[in-house]
Structures are given as structure tokens and as C-alpha cells.
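Dropping the structures in below, format is C-alpha cells.
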Structure I
Amino acid sequence: MPNLKDIKSRINSVQNTKKITKAMKMVAAAKVKKAEYTVKAARPFSDELLHLFRKMLATVNQYSSHGLKVERALDNYAELIKPREVKAEGLLVMTSNKGLAGAYNANVIKAALRRIKENKENGIKTYVYPVGQKAISAFKHKQNGDFVLKKGYLAIANNPTATGATLIAEDLADDFVKGELDSIDVFTTHFNNMMSYNVVAWEILPVKVEKANSKDIDPLMLFEPSPHAILQQLVPMYITNSIYQALLEANASELASRMTAMSAASNNAEEMINTLTVDYNKARQGAITQELVEIVSGANSVSS
């Protein structure tokens, strides 16, 4: 017969767990609304920036930073656009700092690991730039010579900002311009809605966008002081915004995944509590019945 004390202890333990998961669900639900609004509000700007960038590239046939003031690698727009033979690739892998978000972190990390395996098979060296504690810990644990673990970014994972995106962009551009990397991809998630997201990867360096058609270009459009000077401002903006958008998408997806996971955990805890309560009542009823049987048996033996 099950021990009543053990069953009661398990019920109390599951009830405490349910309180935690329910609280985490409420916190994630409160944050995900703001994150959803932010990521959806940022998409039109990203789309318009891409449209402007395409028009600029269509008007400039040769790219050069000659005569321009280049104080940082991110300002060397001509080098950031130049395609190269890929011998070394950088992966910017975006995860969260905390777990309990379902398979969110694992899905992103698995996608990056598949790319690392493909690069090894193709003779391409891989450098990993992890964002978030989960990615940092995972790639530290999985170091086996297939990739090189570079600088990690911790604070920005749960607090996406344009400043943080600029910091990452400057680091990546510096390694790219120095020739340490020939290509850089970002691994993040695309936020669909509260219930779904997709793991995606897109190349951020070298900058590759399809040029606009000639009919989309205004022949009266003038550029001051020059198209090259404008591209020098536009390319860093485009790279930084791409990283910032990836951070926003990742943050919204992570909160939605955590809310869903904690909701499922709370429902499972409720079901477990109901099952244990039934077991407790059955065990208690069995114990009472056993005591009555013993009392009756004792009374019969005395009377006889």
C-alpha cells in the first residue's frame, strides 16, 4: 500500500512547482506582448532600409572608400561589400541567458552545429560568436577542434538594443576587414506569432542584396556629398540594423517559447496533482478499511 505521507509530500512538491511555472508563464506573457510589438514595429524600417540600399547599389557600379574618412572597420564599406572565396566563416549564434524555454535554445544551437559540420566537410574553418549564456555554455562544452570559440555576448541577449547591435557589428566587421573571416552568418529565429517561430540563418557579411531594377530608380535623384559617402553611412546602418532585427526576433521568440513551455508545465502539474490526489484518497480509504477490519476482527476474537 502506498505511503500516505510520501504521496502528500509529492503533492505539496508538485503544487510548489506549479506556483513557480505559473508565475514564470505570467512574467513571460507580460514581456512577450512588448517584445511582439517591438519586433513587428521594427520590420517596416528594415524593409525600407533594404529597399533604399538596393536603389543605392544600382546607382553605383564601382565601390571605393578612397577619399573617405575611415576610422573603424565598419566604415570601410567597399571592403564589407566585396565578395570573397570562403575559407573561414563566422557564426553569430543567438540564444537566451536562461533556460525553461522549451526547445528554443536547443533548436538554434543544433542548426549552428549542423553548419559547423558542413563547413568541416567542405574544408571551411568556423568561428563562433555566441550570444546568450546558453550558447556560450553549449559551445564551451562542445569544443572539439571543429570550430574556434570567439568573443561571447551575455548582457545583450535579454535586452536587445541598437547600442549592443553596434558593438557586435563593429567586432564582426573588424575581424572581416582584417581577413580573419570571409563570411559571417547570423543564426536566430523568426518570430511568427505567440505559438510558433522558425530557426533562420542569413548572411550579414559580405553584404549581399539584390540590386533594384533600373525602372525603380529616380533619374532625378541626387546624392550629396557623393554616392560613396552615403554608402559609407548606409552599409554600417544596414549591417547594424540586421543584427538588431535578429536580436529582436530572437527575444520575442524566446519569450513566446517560454510562455508556451511554462503553460504546458503548469497544465502537466495540475494533471499530476489530480492523479496523486486520487491515489492519496484511495490509499487513505484503504488504510481506514484496514483499520476497521482489524477492529472488527479484534472484537470478534474477544467475544468468542
Structure II
Amino acid sequence: MPLRKFASILVTAFIALLAVPAASMGLQVGIGDNSPRMFAQPYYKALHTKIARYVAPYDVADRPRDLAVVNAWITAAEAERVQPLIAFYHSRSRPNQLPSPAKYSLEIKRFIALHPSIKVYTAWNEANRGARGSLGADTFRSPSAKAAAGYYLALKAACPKCTIVGLDVLDSTNIASTVKYIHTFQRYARGRLPSIWGLHNYSDTNRFRSAGTRAVLAAVHGQVWLTETGGVVKFGSEFPNRHGSGLKRAKQALTYLFKLAGSNHRITRLYIFDWFGGSASARFDAGLVDHSGKPRPGYSVVRKRLRG
């Protein structure tokens, strides 16, 4: 091949590379929301994202009503050619009872058998702390790091060819306790450490800092997926939404989030939580659109990033 022609090809390829959105060059971006209505939203479709996350009770296969809801979400995701990430979590019927690793294994095997097309899982959502919910209890118990390691090993054995987020943690304002939990988990994983770790770095993202994210990256080897994070519109007294101030703050946090996610090549996926915002009485709200589906200011940040 003549040198001039070869040089021309290289220049053309380089220009094409520059035209590729940054998100497609190593950071995959998706949305976490349990509503199947999300996939039909025109504003969602406009993002052209191909990954999404759903949080499911670990025993959902035993609950026909819950299973129907999950199946509707999976059907809607796959119709849009979106790859689901299923994160297992507390039982809806027994939210304050944690399963033994054996019970967990039995239940998740039932789910996996029903959904052979699902190949990406999180062993336990936000393992290092409880979660507020609307299931009749204020808080859920969190598994110990030993139990979380047991769940991961059970899931790995149940689906050896699956992509598994082995440990999924919240950064919290006390990152030292999160890192301690990670180290304890590593001891109990018996040398079969995950290659993918999950982090919910709300604290860093919404306080415009990076210490927690960097501490988790330093504590683990392999990929880190930001499996849940976003710009908080409203959360308690620390993040109020007075006269729309929370909407502006959330937009700024989302802008910072992409900068933070792009600061380390080991961060390879980002799931923004969530799509639909809550009602005026909701305690927590980080929706990219309001409860009726109208885009909020932060949506423009995500769309610009994903569309290049």
C-alpha cells in the first residue's frame, strides 16, 4: 500500500475516533429504575442507552405477583435491546429476615432457571447498610460481610458463566467503615475475589468530592461499576428542594458525576438512579424526569453526554 494512502487511512480513522462519544469508549452508562414504563418514554429512548438495572427480592421466583412485575420489566428492557442487570435484595414478604447462603442459593437458582437470557447480576444490593422502604418497616437489616461473601459465592456457583458484581456497597459519609466492610468480605471470599465491584457513590457525587470513590478503588482490584448514583434533588434536611434549588444542585452533581466516573479507567459502568422522580412528599428523589415523565434540568446533562 502506498505510504500516502496509508497515512490518509490513519487520519480518517483518527477523525472517526474523535467523533465517538466518550461514553462508548470505555464507560457504559445506563439507568436504574424498577418501572417498566421507563422503556416506553420518548425521553428515555432518546438516550440510546443499552444497559439498565433492576433491584429484585432474592426470593422473587417464589412470589407470583412480584415475579410478574419483574418479568414485565425484563420484557420491556429486552424489547428495547437493553441488557438487564438484576440486583438481588431483601424479600418483600420478610424484609427484616436475611437468608442463609443455602436459602439464598436455592432461591436465586429458581430465578436464574426462569431467566436464561439474563447474564448480569449483583449478589446483594448495597450490602453494607440497610435501606428505607415502604414495606411496613423503617429499615432493613444488612448482611454481615461474611454473609455477603456467602451470597456472592453462591451466585457464582449457580451461574458460573454470568457476569457478577460480587460486592455492592454504599460509600456513605464514613468511608472508613465501607473499606473495612470490603476488607472483611475479601477475607471470607476465600481467594475467589470478584473481578467486578459495585459502588453507590452518592456521597462523593453530591458533595463534589472524590475521596470515597478513590478509597474503594484502592481497596479492590478489577473493575468498579457505579451501580447506583445520581444527582439528589431531595433527601432529608441536608439536600432540600426549596423553590427548585434541588433541581439545580442535582444538575451540577450529574455534571460532576461524569467527571468523577471518567477519572479512572477501572470505572467501566455507570447506572444513574433513577428515572422517575417522586411526589412532593417523597423522602428521597433523584429522578431525571418528574413523576409525570417531564425532563428535569439534570436530564440535559445525561443526554448531552450520551449523544456526544
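Any read-out appearing in this document is the output of simple, stated calculations on the displayed coordinates, not a laboratory observation. Given the structure is predicted, the values throughout are model-derived calculations rather than measurements. Cβ atoms are built from the backbone, for glycine too; each structure is taken alone.
For which of I, II does helix-only ellipticity at 222 nm (-39500 (n - 2.57) for each DSSP H run of 4 or more, over all residues; to 500), calculated from the coordinates, equal -12500? It would help to have the intermediate numbers written out before the result.
Numbers: I: -21500; II: -12500.
Clearly, the read-out refers to II.
Check the numbers for relative contact order in percent (Cα under 8 Å, 6 or more apart) across I, II and tell me which is largest. Mind dumping the intermediate values first?
Working: I: 31; II: 18.
If we compare relative contact order in percent (Cα under 8 Å, 6 or more apart) over I, II, the biggest value is for I.
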Checklist entry - One of I, II was used to compute distance in nm of label points 7 Å out along Cα→Cβ at positions 35 and 155, and the answer was 2.0. Which one was it? => result I
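Of the structures labelled I, II, one was used to calculate Cα extents along the principal axes in Å, giving 67, 53, 40. Name it.
Details: I: 117, 44, 30; II: 67, 53, 40.
Answer for the origin of the read-out: II.
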